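Undergrad: Following this line, the structures themselves.
Nothing in this text is a laboratory measurement; each read-out follows from the coordinates by a stated rule. If you're wondering where the values come from, they're calculated on a predicted model, not measured in any experiment. Cβ atoms are built from the backbone, for glycine too; each structure is taken alone.
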Structure P
């Protein structure tokens, strides 16, 4: 069975989709997925062995310069790849108008959420087959239910299996922590002074702290933190697979609401995740990670009022439980 999956972004949403593929693969041993995904995240679908072909799309970049996109034939090449194959069925797991349009352009019976379930209700107008999935539940659970209804199998009563198959390097010394400070939204950030204070707590326990970065503003932040903490190491800019290796081997993780945090949760790392505007009951990393703690800001938006000491104590508790 050949299935096209449309789930273009974000990183956390893509990671949340992986357990549904594993569910389907256990029911249909011959099933294979092609996956339409944003170019920045093309590595992630390939971590699951059920993904046959990855079809990159660059909507985030294209919309900044539509004329350039049309002139350089990128859209034409994408459309050619999208329509090259007749699929047994097509699943839009994103339920946005943009993803629904992609689903409609592909060749095959298209499925998606109905108007009461979709993130953008108008998206449902473009699906031939519409599925109702209640909204107020964790994202992973919703996607697993969507796949079970579309492919017509009983939803397994099991913990999510992400099916991540990576050749990760084991390290002898894993006495380091990873702080995942970077996020695309300012209202999901934690104050720089808090990261510095947290790194100093880590130094008292002889932990090295590793910091990743992906853009100029994040690099400036990690330099400021490292400049005030002798136990901080700035990682070189690298791809997602390399970062996955660093996270997999860490002693513990502290993360804001970011995609890499969901990857750490998939690895079931001892971790603390910090939330401001997002609801951890729906997208929290601690929902399925037995060694995860989600801390929610008392304010509805900013994370700045989450104090450092409770974060450190929660992390220490999860590390002790894990070991």
Structure Q
């Protein structure tokens, strides 16, 4: 099912417009709502590209449906290099295996440009949850099946699948509550209307420091430099529950190879800048550029990984 290659770089076609690219404003679609990590990464990249390309790069937030709405906007845009997308794990690698009726296929409808950054999810709890660590959370959830809820930015997002993977490995019953973006989900967790959340660390860090949220674990393979005292999910007793989100630049299929190469080069240059790297690392995101082919292969490999979790957890797109 996933053997076909993603359209990493289309065949070279002579294009006079590409030779003078860019000559007008570029729109970068962020597939989640303002304020979340995907939005912040998009704005950092947009600012760097605007400076390097000497043109305006405007971030357009098109949130909803777990990132699908934003990706569909990229898919249906003219393939001229002036509408790009900040794609993430959810709508590029999870949604395509979660929903067989999805309106797009990343392998067929998109051109991969470059990986930009990756960031592990973190498991956080509202202080009302009587659990100081992951083991206590599991014990409480087992004693109170169905009583705890966890929020996510939407069905098929990394936060959603991180929660389902955690449920599957720990054999607990917690209820998924999807939102239209991470900020909306975070708002209800802060209010105590939902008890748990898998989220990028930087998004929840201010609330962890002021005691409004409790960070129980980092769902990565290493501890975070932003909160080094917090254990990884494996150290906390649930090895295999790692969930790392990644962010990359995409374009509509058919975008010329010359434009793809130019943008790929500019992303690499941006991520080599100390100011850009510092901004991303401050958000808990590790900068990492790639070739278009390597980013395409990452998307393909991640589709395979998350498909196994979707099957194991019996997740349906209407959940």
Structure R
């Protein structure tokens, strides 16, 4: 697949971060009610950082509830950009497909410009048999992210490549043991690169740079070490450029934001063995073909931390 050449005026940060956050406000630790999450999404789209916003993540069996909350807020003007949704799987994939088809048909009929539509589906699979079953059911036109266990990634990523689907990797959660090792993430990304599998990340990436943070929003929540989304995406870029697994793991573990510099033309990391520069064309390739987005129940935290970092 050819990589779109970034315009000479497009800043490296724009290439790296445009549409990067799939808003998952319905999911823990935020766990908002539908009305609140939908209103947030509408607000974020209209804000100055709306360019960083990707899809609204919604359970497939809650799409009707989404419609009731979102209909008054959806764009109706000719030429307006519709809301895109990624539906997460229930236990009944056939029912999910019917719900998605009904949702898309309803919004096509009710809105001249299709105010919202589901164009992606996310489902967790435990083994090769489940993966094949999902592939047999889900229409080809629905972008499908298959979340597979890290322990089976070497077996299942080639199968995902054969199906033409995409992969999903879980990068954290609400407990400390939900976070994979840096080595596991590196090996997963290596597998994606080796088999030309496009992926997204999810969970635990509220923050720009790795550090110790509270794991939930409860006042007495325990703390744990969380990856930064910049660590993960830049590690994917480094692997794409150099295939240096040890250096990529070190970048995943980088917790000093002062080692990162984002200029118009590139992102630079001052690593343990010298300076590593990741240019705009490489970042474009990564965002289009390697790691396209991450799901986060917070939009403001990733945005605010990037702003603070870029103005430091």
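Undergrad: From which structure (P, Q, R) was semi-axes √(5λ) of the Cα gyration tensor in Å, for residues 64-175 alone calculated, if the value obtained is 30, 15, 13?
TA: Going label by label, the one that fits is R.
Undergrad: Match the computed value 21 of relative contact order in percent (Cα under 8 Å, 6 or more apart) to one of the structures P, Q, R, and report its label.
TA: Checking each candidate, the match is R.
Undergrad: Looking at distance in nm of label points 7 Å out along Cα→Cβ at positions 272 and 288, point out which structure of P, Q, R has the largest value.
TA: R
Undergrad: Looking at mean count of other Cβ atoms within 10 Å over residues 152-159, point out which structure of P, Q, R has the largest value. Please report the intermediate quantities before stating the final value.
TA: Details: P: 10.5; Q: 29.2; R: 18.0.
Max of mean count of other Cβ atoms within 10 Å over residues 152-159: Q.
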